[in-house]
Structure I
Amino acid sequence: MRVAALSVSICLAPVLGMGTAAADPTFPPVFPPDQNQLPQLPTEPQLYDLLPILPPDTDPWYNDPPNMAALQPGDIVRTREVQTRLLGIPVPVYTKQILFRTNDVHDNPIVTATSVIIPGIPWQGSPRPVLSFQEAIDASDSSCNPSHTLQVGTMKEAALMQFWLAEGFAINVPDFDGKFNTFNTYDEGKMVLDSLRAMKNDTSLHLTDSGIALYGYSGGGSASLRAAELRQSYAPDVALLGTSIGGTPGNLVEIARYATTPQPGLTGTSSFTMWLGLASFAKEYPDAFRVDELLTPEGQQIVADLQSRCVYTAALTGAYRPMSEYFLPGKSLENSPQIMQILEDNSLGKHIPDTPILWWHGVWDELIPPSTVLPTVDAYWAQGADLRFYTVPLPEHGVNAVTGWPPAVAWTSAVLRGLPPGPKFKAAFEPLPPGFPGS
């Protein structure tokens, strides 16, 4: 979707009298010949500057309220009605955005936004059910958040929402990484839960008593499952009927070990995930993730460049550049007990969800190997989680975003209509040999 939007923006720029986004020709510096040699790409924020819709970092609607300390999690700061678009084309749905109070990973008060989408399909007999759709934002700039991309028409997973909308369900789409875009930490779950509180608090939406299910893949699955884990302790007032996720990292320590070292073939693309992760964690934990003390000047330049990118250009920037080759002498993530503890503390499984879960993962995943996921699945199962897990016998992270989606739609639609979630099962299998890249 963003490729199309980029083409349209560049083609229209001369007509509309606007400039075009430019990249820095001096980036990157000379990298080893066996690494990614792409020049610096234009960032998505540069492209969005060409459009008439303000990005969150310049839109005053997102500003903190003066009475932040007096607000409770889920309290509404302000609302607005907006137009949802797909590739710039208006979609005939009602969309209301809510700015609400929530908490960061350190329990400091912050605000972020959610977008509530209601189709023009009547719902009778009960309150209209809600599917909370957590997109894999995986970005370091606020212009990548769905509250902005839904208006611009570049939300990359927008098409996946159509079948829930066609059934008449409302969709909640939170900016669960906050306006400063940090991810893979437990505040994702807080922001999802508080977005649902805010949705329920807006009585004009008539969703106060609605049944709720969660969906997300990859980074969206991370936010969804963290919300399910935290529901009982953080937001017992938010009743969940079920959560369906896939392609989600379980143990961040193991992901870091995998993604910071050189990997062969397609698995070498995984290095971008750790660059993006470091850019994110450095915001949440600046005292521990000291980029200037960890990385060479070239590595610091990569992290700085990634501070204003969405996932696609971030992937192209960081792929095939293993972070282990940019550590200063004697430095690494594993040499810092503080960093390793933070990664461990934010790994999944710290709380066992008390509501039904449907979880899938590909048998081979170049970005998130099953070996970093299955131990968490086993821990869920051993501790009595209401779990349905299956391994998809197909390769590749993007492929399994699609293969797991139809069962997720069917299952969440069933539980939203009041049907039972079905029996628990754990259909995990590992047919690839130990140590196989991406396994």
Structure II
Amino acid sequence: MSFAEGVSSRPGESQSVAERARRRIARRLLPYLFLLYVIAFLDRVNVAYAALDMTRDLGFTAEVFGFGAGIFFIGYFLLEIPGALLVEKWSARGWIARILITWGIATIVVGFVKTAHQFYWARFFLGLAEAGFFPGMIVYLTHWFRSEDRAKAVALFMSAVPVSNILGAPLAGLILEKVRWAGLPGWRWIFILEGIPAIVFGVITIFYLTDWPQQARWLPEDERQWILAELEREKLQKKAVRSSSVWQALRSRDVIVLALVYFFGVTGSYGVSFWLPTMIQRLSGLPNMAVTLLAAIPYLIASATMVLIGWSSDRTRERRWHTALPLFAGGAALAFSVAMSSKLVVAIALLTIATACVWTYLPSFWALPTAILSEAAAAASIGLINSVGNLGGFAGPYAVGKLQTVTGSTGAGMISLVVSLALAGFLVLFLHPAQRTLANPAKSPVSTATPE
């Protein structure tokens, strides 16, 4: 499906200019942003695959690994809001390039840890280095895509999450099995080799990305004027509906609810993702390469469902149920996987469904903040939502590791993730009714009462 399909022109709007501009912007930016996010997510979750050998080599308990995997998000939390604001107020390409280069260096450092405390500090600094990247990307997309196109753009960008695992899982398995360079085990080379692309693309970003449409020499003049006019119209509509300062936005009920939704959603998604290879290996007893190949399957499914959900959300202008239903489905599948753990094929199939679902809600979720807030307020709110929410990336992996250490099984930890996913789904449904079809540009700019 073409990115430009499915949205008709408004009265007086040149369909050809609109379609050309939307296609050109999408083709110029989305593949590159997609690639950057593949690299980001690969460096964030490669620890899940390295753990198949790392925990044994370093003598880490499940609790130590869960704490170290999750502490990434504590560092991430600290610099998230400033990073998102810098993209809006300073330079997207400058800040994104800085993030890429520093997190590439930090990823390589993780490959040389020897003790639990070194592991904790290396993961913490990796989180600091990457902080601001994702919310910065969401804000950056608002510089180029209209609200009615945004969920689909976010979906295409965020499909990098499953793709990074589709590529990263077998790559990690191959490195674990085959690479023993310089006397270092394969799990160390996972971090070293996967940190290098971030540094390389950090340099490329400085020359490739453009901060704003008015600076885009690669856009013909008529297309540049079209997207500038569209974004200006959207800005005026938002101001007519609600004029929100940064501080008003950060104190608003909806922003707080969205932060809680994301916290519980991330608790579930990262709790599942960081422990998925270990759970598969314990259930099946398969070698590393087979485990990593199996672990890639859920993300293959998610790569399709994320785009479909984003497209459906844009087409229907509905966000809440498109966010809540995947969360409920993921929690239910995870609960059944625990109950069916004695049936290997069924349990792995249910884990596959759960893992796919816990990433599928993201495109429609991230279309909500930018639809209701002014630019600076949206940037700060996205930073707040993402930073508070990503603390769930600490809570989920650590809870599973801690409960496994205490109980001797992963079942209790998985049930804690089920509860988190259910809470996230219910909280979405408690968002203000005006938020149900926020991205519908056809509504009057002075009315927020829209039927579902």
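No value in this document is a laboratory result; all are computed from the given coordinates. Only a predicted model underlies this, so the values are computations on that prediction, with no experimental measurement involved. Cβ atoms are built from the backbone, for glycine too; each structure is taken alone.
Values computed for the structure shown
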item	result
Entry that produces 27.4 once mean count of other Cβ atoms within 10 Å over residues 262-269 is calculated, selected from I, II	II
FRET efficiency 1/(1 + (r/R0)^6) of positions 174 and 358 (r between Cβ atoms, R0 = 25 Å, to 0.05) from the coordinates reads 0.80; which among I, II	I
With helix-only ellipticity at 222 nm (-39500 (n - 2.57) for each DSSP H run of 4 or more, over all residues; to 500) derived as -9500, matching label from I, II	I
Origin of the derived value 26 (relative contact order in percent (Cα under 8 Å, 6 or more apart); candidates I, II)	II
Identity of the structure behind 0.95 (criterion: FRET efficiency 1/(1 + (r/R0)^6) of positions 70 and 302 (r between Cβ atoms, R0 = 35 Å, to 0.05), calculated), options I, II	II
Winner on mean count of other Cβ atoms within 10 Å over residues 278-285 once structures I, II are ranked, highest first	I
With Rg/Rh (Cα atoms, Kirkwood Rh), for residues 134-213 alone derived as 0.96, matching label from I, II	I
